[in-house]
Structures are given as structure tokens and as C-alpha cells.
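Next come the structures, one after another.
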Structure P
């Protein structure tokens with residue numbers, strides 16, 4: 001297996017770190033027995049979890065799949081990371097002609113999105129469970145030339161075994177919240193060797209770089225956020241245009257984007273408490289839960305609250321057929337978030353009203369949607385701060401305050417339209433991260449071929 005100078009700089013393990021890694025490895029080997037059972041449970045709602053179950057343990061049918069020029073292995077754990085990878089992969093193919101991609105994921109949504117990135121000769125598989133036998137089988141079966149991890153996926157055994165096998169690994173679009181840093185430092189005897197084993201770290205923001213370096217990562221380069229390079233897809237614009245004639249005239253639309261469990265309840269409670277303030281606005285709410293396994297439960301909860309619901313899944317390929325007196329349009333579809341954002345000038349950001357760390361607000365802003373967040377944005381703290389400072393997003397202390405802010409913004413439609421235009425302009429000025437990633441990677445490791 002090829003060795004790179006980038007992989008030889010990692011320091012050896014201290015005695016306490018080695019002992020901690022052995023203990024952690026023993027634990028993950030025991031827990032590996034539950035990996036298939038957990039995947040089967042999740043497959044009841046998302047069938048892709050049942051696909052190629054043995055690959056999660058590093059077991060593959062047939063002979064080793066060794067690429068002559070060496071696989072470029074890229075790991076995108078879930079949907080958001082795969083969307084970031086979708087921006088980078090075409091640029092890597094252009095820079096490294098003939099590149100063959102080994103794409104790994106941990107979630108069904110990541111896998112489904114990742115299929116759009118594949119070309120003939122590429123391979124898609126599950127990231128193996130973080131135990132030494134599974135990781136070693138994965139590395140032996142594919143023998144990747146290099147590993148590229150998107151954002152946060154630093155696993156102790158994975159990095160240790162890559163270092164042993166001479167596979168250099170880079171962490172791309174890297175971010176680390178203050179909260180995650182505190183948690184990692186409590187397990188420093190595991191976290192520090194893992195971060196030190198990285199060969200290259202490309203961070204989103206200077207604050208991320210400082211936190212990553214505090215965990216022992218090699219000096220990070222600040223190259224910006226890949227997601228700021230995203231363009232609104234033509235398909236999203238066509239879809240929003242197809243929906244547009246069906247929206248009730250004179251009714252403002254507000255998007256609840258990527259809501260997580262419990263946030264719909266918070267919204268319904270705040271809606272009931274502020275009925276007198278909000279009812280005259282006659283808002284049409286566009287509610288898009290983040291996880292597909294929750295679509296039916298969310299529809300039932302909203303209907304039980306006395307609201308009239310129209311489900312996207314009932315529309316088919318034609319224009320929406322909205323029932324009389326509709327209150328809520330439920331976006332029970334996948335891959336259409338930017339079409340929903342194009343259909344509304346204002347969004348409430350899911351994952352930020354419950355203590356879940358928030359979601360990516362950039363794709364909403366890029367689509368011309370002003371954003372109201374809750375207090376919990378620690379996973380996207382820097383992006384949220386920058387958007388708020390630019391005046392294209394506002395942070396609120398809770399759901400009730402957010403709905404009060406909705407009323408205020410909707411009473412000034414001209415100001416809201418100006419904010420939307422400013423947001424699109426702000427995103428355009430932040431672009432360039434893809435090119436900076438490619439440049440940094442070309443200096444770090446030779447490409448395939």
C-alpha cells in the first residue's frame with residue numbers, strides 16, 4: 001500500500017493513549033454485535049438501511065476491489081455532508097483526471113444523495129463500524145490511496161488503522177463547535193491521538209481551526225465553507241415555479257425548515273398562544289421535517305391540533321391541489337428543500353429550537369429566504385454569527401419569540417424582500433472554498449494516476 005509523507009508525521013501513542021485505544025477498541029468490538037440489529041430496526045422506516053448490511057462490519061462479497069491508481073476515498077456521513085461533497089467532487093475530477101471515487105456513508109439519506117455523485121468505475125459502500133477488525137477489512141479490501149473525511153467524522157480506531165496502513169487522511173470543510181471541543185477534551189486520551197493522526201485539516205473558519213488545533217490536529221488551513229459555493233439548482237427553480245400558481249393569493253408563506261423531533265410541538269404551542277397576533281396574517285405554513293421516518297407522525301400531530309394539512313406526497317408530478325382552508329403544507333419529500341425555500345421569503349430553522357445544534361442555514365439564504373433561528377446553533381455557530389452580522393438572519397431565544405418576529409417581518413414585506421436579496425448577495429461574496437480546497441489538497445498529496 002502506498003505511503004505518503006503526510007502520514008509519517010503523526011506522533012506515536014503515549015502509554016495512556018494506547019491503553020485507552022485498546023479499551024475503546026474492545027468496547028466497539030463488543031458493540032459491533034448490535035450494528036446489524038440497529039440497522040434492521042431503522043430499515044423499517046428507511047429501507048436503504050437494510051442494504052449490504054455486512055459492509056458495515058467490513059465484510060464484502062468477492063475478491064478485493066483494488067483500484068490500480070488507488071481509490072480516492074471520501075466519507076460523507078449523511079445528507080448535509082454529501083451535499084458538501086457534491087460541490088467538491090467535480091472539481092477533484094477536473095484536477096485529477098481519471099480519479100475513481102470510493103464513497104462511504106453512515107446514513108440512508110447520505111447514501112441516496114451520494115448515488116448522484118457516482119460515475120462508471122466508482123464504488124459506494126458503508127463506512128465500517130469503528131472496530132479494528134472491520135476497519136482493517138475495509139482498508140485491505142479497497143486499499144485506498146487517501147481518505148477525505150467531510151466536516152466532523154474523526155473516529156479513533158479508523159484514524160489509528162489508517163495511520164498503521166499508511167493511508168493519509170484529510171479532514172475537509174472541518175468544523176468543531178465549542179461544545180464539541182469541551183466534550184472531546186473530556187475524552188482527550190482518545191480524541192487527541194485521533195486528531196493528531198490526520199495528515200491535513202482544512203477548516204471552515206478561524207475559530208474552528210483554533211479548536212481543532214487545541215485537540216492536536218496538524219496546523220489547520222482556513223479555506224471557508226464548501227456549502228457557500230452552492231448554486232440554487234435549476235430543478236429547484238423549476239419545481240418552485242410549478243408550485244407557484246397554486247399558492248393562495250394574499251397569504252404570506254413561512255417555511256419551517258428541517259424540523260426535528262419535538263419542534264413541531266413547540267411550534268403548535270406557540271401558534272396557539274399567539275393566535276390573536278398571527279391569525280389576521282392568515283399565514284400558510286410550509287412544514288418540512290428533516291427525517292422521512294417522522295412524516296406520518298408529524299402529519300398526525302398537526303391534524304390533531306385542528307389544522308388543515310396538505311401533503312406534498314399527494315400532489316404527484318402535477319401542481320399542488322390544496323384543500324379549502326389549508327393551514328399547513330407538509331413537505332414529506334426528499335431533496336426539495338431549496339424549492340421550498342424559493343417558495344417562501346422567511347424560514348424558521350429546524351434543529352435550533354430544541355437543543356440539537358441547528359442545521360445549515362446557507363442553502364436557505366442562497367435561495368432568497370431570510371432566516372430566523374432558535375438559540376441552539378452550536379453546530380453552525382460561525383455561519384450563524386456571520387449571517388446575523390450580515391443582517392440576513394436573526395437569532396431568537398425561543399419559538400414564541402420567533403413567531404413574534406415572524407409577525408413583525410411579515411408586516412414589512414418590502415424590508416423582507418430587501419433582506420432576501422441581500423442574503424443572496426452575501427452568499428455570492430463568500431464563494432471560493434471549493435477552489436481553495438482543491439489547491440490545498442494538491443499541495444498535500446499527489447493525485448491518482
Structure Q
């Protein structure tokens with residue numbers, strides 16, 4: 001289902017090259033965006049750097065090694081990680097296309113890796129989008145998310161921060177794009193299993209049971225596709241950011257330290273604005289599993305206890321998109337619960353709080369300090385030395401200075417004219 005019947009192999013080759021070229025821009029964003037606090041100022045710096053890309057030293061992947069050659073006239077050596085970022089970006093472009101767009105000419109919408117019983121169908125609402133256009137447009141939509149996650153990931157690795165310049169523009173595109181096209185979502189903003197909801201009604205008085213006769217998907221989803229697309233994005237944004245915000249508050253209260261940074265809150269909100277709340281909650285469940293191995297290794301080697309969580313949220317989002325056919329059937333079972341979902345979410349937060357409190361109680365019983373405190377290592381730095389010497393040498397006639405210093409030595413120290421003025425000579 002490639003556009004205009006272009007050969008799939010050619011499409012994949014062009015996508016890899018495009019991903020590598022955009023990877024060069026991603027590297028510039030990783031360098032420049034953290035230098036400015038405001039979003040506009042950060043992207044102005046990126047735009048200024050992009051004016052100077054017309055050089056062989058900026059060729060993706062290859063340019064990194066050209067700057068490290070003996071004959072290079074480039075002002076500095078580009079790091080090998082930049083080549084890795086550009087290569088990785090190109091590979092992700094190819095993998096994501098293979099996952100989202102079936103390559104065979106005879107393929108249908110149902111052959112897409114993102115298809116489900118609740119996936120949007122242009123024919124069902126007489127949309128101007130064809131299946132081919134929908135799949136390729138949604139792929140381009142998701143690429144915006146992937147590029148934002150790439151920038152945020154490596155900035156978080158380097159500085160343990162996620163600046164707004166790496167996330168806020170993508171969030172804007174996620175909300176606006178969802179509204180304009182209306183069919184870029186994975187699953188509707190709300191659906192439920194009618195039989196499960198009717199079963200819940202048995203626990204209520206008979207006069208209320210009629211309220212539990214519901215449809216599987218609300219009718220307004222098909223009647224107002226653009227408003228529904230906006231609802232998917234906004235609810236995903238709120239739920240994604242809200243889940244991390246709730247964990248952040250619970251961690252602060254129980255552990256007396258920041259469990260997650262505010263940048264992680266914004267990053268999850270960005271993911272939610274593109275993928276919807278169901279997929280975003282799935283991302284939040286998968287991400288700790290991705291980080292578990294790294295945490296175990298860091299503790300074993302007594303490395304820093306603080307690890308950036310943003311990269312694993314990004315990895316979780318990518319895995320959800322690539323592994324949707326395997327991941328979604330498991331998550332779908334919970335989404336069918338309908339009205340029970342908010343109750344289940346509250347119970348999960350209560351369970352998280354209880355687990356953290358029990359952990360703190362066990363640490364208290366074992367005599368382990370409840371709250372982790374960074375050790376203050378006192379050391380004498382070069383700045384301390386300069387400050388000390390500055391105080392020692394205020395007057396050269398005091399301290400360690402020789403009172404009988406001759407004029408030649410004073411001239412060498414630059415104090416000859418000072419002594420001549422002081423003695424009236």
C-alpha cells in the first residue's frame with residue numbers, strides 16, 4: 001500500500017536516507033535546545049545552526065568520520081554518538097513504516113500492524129482519505145512523535161532534564177493534527193463491552209439498570225470525526241501527564257524525594273496527544289520493565305541511584321507502535337471494563353502508595369535509612385586555591401612577600417610603578 005504504487009524497496013531506501021538526514025538535525029537539536037529556556041529562543045538557535053549544513057562534514061553518518069580525518073578543516077571533531085543517532089533514526093524510520101504500512105500491492109487496511117476492531121476506517125464515515133493515504137499520513141504523524149522522543153531521550157541522558165523546546169512543539173502538532181484529520185487515532189476515545197456493563201448493572205437497583213444498556217462505541221465518534229480526533233488527543237494528553245503527575249506526588253510524599261521530574265510529565269502528555277490514553281497507559285506499564293535491567297546494573301556497580309526515566313518512556317512508546325498486534329489484545333481486555341476503569345485506576349494508585357509505605361516500614365525495621373541523602377564530599381578545588389591566594393596577596397608587604405624586594409623583581413611582578421607612586425618618586 002505504498003503511495004502512487006512506488007516500489008516498496010525504493011520507499012524503504014528513501015525513508016532510511018530521510019531518517020539519517022533528519023538525524024543530523026536531531027543532533028543539532030540535542031546540542032542547541034538545552035541552551036535556551038524558552039521554546040522560541042531554542043528553535044531560533046537550531047535554525048541558525050541549520051544555515052551552515054551545506055558542507056560535506058554534515059553528511060549523515062559519513063560526515064562524522066570526515067571530521068575525524070587528518071585532512072579535516074572542520075573546527076571540531078563530531079562525536080561518534082552523532083553517527084549512531086543518525087543511523088538509529090534511519091533504521092527507526094524503516095522499521096516503523098514496515099510496522100504501520102503493509103508493503104504488498106494486494107494489502108488492505110486490515111493488514112496494517114496498527115489495525116484493530118476499533119481502528120478508524122475511512123469507508124465507514126465517507127472520509128476523503130483513502131486507506132493508502134490514511135496509513136501513510138498516520139505514519140508521518142507518528143514520525144513527529146518519534147523525532148521529539150529522540151531529542152528528549154538524548155538530552156535526558158546527557159543532562160537529566162527534558163526542556164520544553166524538545167516536547168512542546170510536538171504536543172501542539174499532536175493536538176492540531178488529530179483535530180484536522182480526525183482519523184489518526186489508534187482506538188476511539190471510549191469503548192466498552194456492552195455485556196460486561198450490563199452485568200455491572202445487576203448490582204444496582206432495578207430502576208437504574210436501564211442506564212447500563214450501552215453501545216460498544218458511542219455514535220458521536222462517527223458523526224463528528226474531527227471533534228473525536230481532538231477528544232482522543234486531549235484526553236490522552238491529560239491522562240498521560242496525569243498518571244506521571246500522580247506517581248510524582250505519591251513518590252514525593254512517601255520517599256521524600258523527587259520520584260519523577262516535571263519533564264517526564266510533559267513527555268507523557270506528548271505521547272498521549274499522539275497515541276490516545278489507552279496506548280499511553282500501556283506505555284507507562286511497559287517503560288518500568290525497560291528500565292529494570294538498567295537499574296539492576298547501576299545498583300550492582302554502585303552507580304548513581306538516579307536514572308533518567310524519559311528514555312524508557314520513549315522506548316515504551318516505540319515498542320507499543322512496533323508491537324501493537326501483540327500488545328493491544330492484552331490491554332484491550334482492561335479497556336472493555338468501561339465505567340470500572342476509573343475505579344480500577346484509583347485502586348492501582350492506592351496499591352502503589354501502600355507498597356511504598358510497606359517498603360519504608362520494612363526499611364525502618366531493618367535499620368536501613370528511610371530517606372536517601374547524597375553524601376557531601378568536601379574537596380579543595382582550583383577555585384578555592386585562587387580565592388585563598390587572592391586573599392593572601394592583597395598587600396605584597398605582608399604575609400609571604402619579601403620586604404627587601406629589589407626594583408627588578410618588582411618590575412617583573414608589575415608592581416614597580418605602584419611602589420614609586422607610594423614613595424613619591
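Of the structures P, Q, report the one carrying the highest value of distance in nm of label points 7 Å out along Cα→Cβ at positions 89 and 225.
Between P, Q, the highest calculated value is found for Q.
If you rank structures P, Q by mean count of other Cβ atoms within 10 Å over residues 81-88, which sits at the top with the largest value? Present the calculation step by step, with values, prior to reporting the outcome.
On the way: P: 22.9; Q: 19.2.
Top value of mean count of other Cβ atoms within 10 Å over residues 81-88 goes to structure P.
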Checklist outcome for this item: With mean count of other Cβ atoms within 10 Å over residues 177-184 computed for every candidate in P, Q, 15.1 is reproduced by structure P
Item to check | Kirkwood radius over Cα pairs in Å from the coordinates reads 25.9; which among P, Q | outcome: Q
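Could you tell me which structure in P, Q was used to calculate helix-only ellipticity at 222 nm (-39500 (n - 2.57) for each DSSP H run of 4 or more, over all residues; to 500) as -13000?
Values: P: -13000; Q: -20500.
Derived from P, not from the others.
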Checklist entry - Looking at structures P, Q, which one was distance in nm of label points 7 Å out along Cα→Cβ at positions 73 and 161 calculated from, given that it came out as 0.8? => result P
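Rule-based calculations on the coordinates, nothing more; no lab input. Computed from a prediction, not measured in an experiment: that's the story for all the values here. Cβ atoms are built from the backbone, for glycine too; each structure is taken alone.
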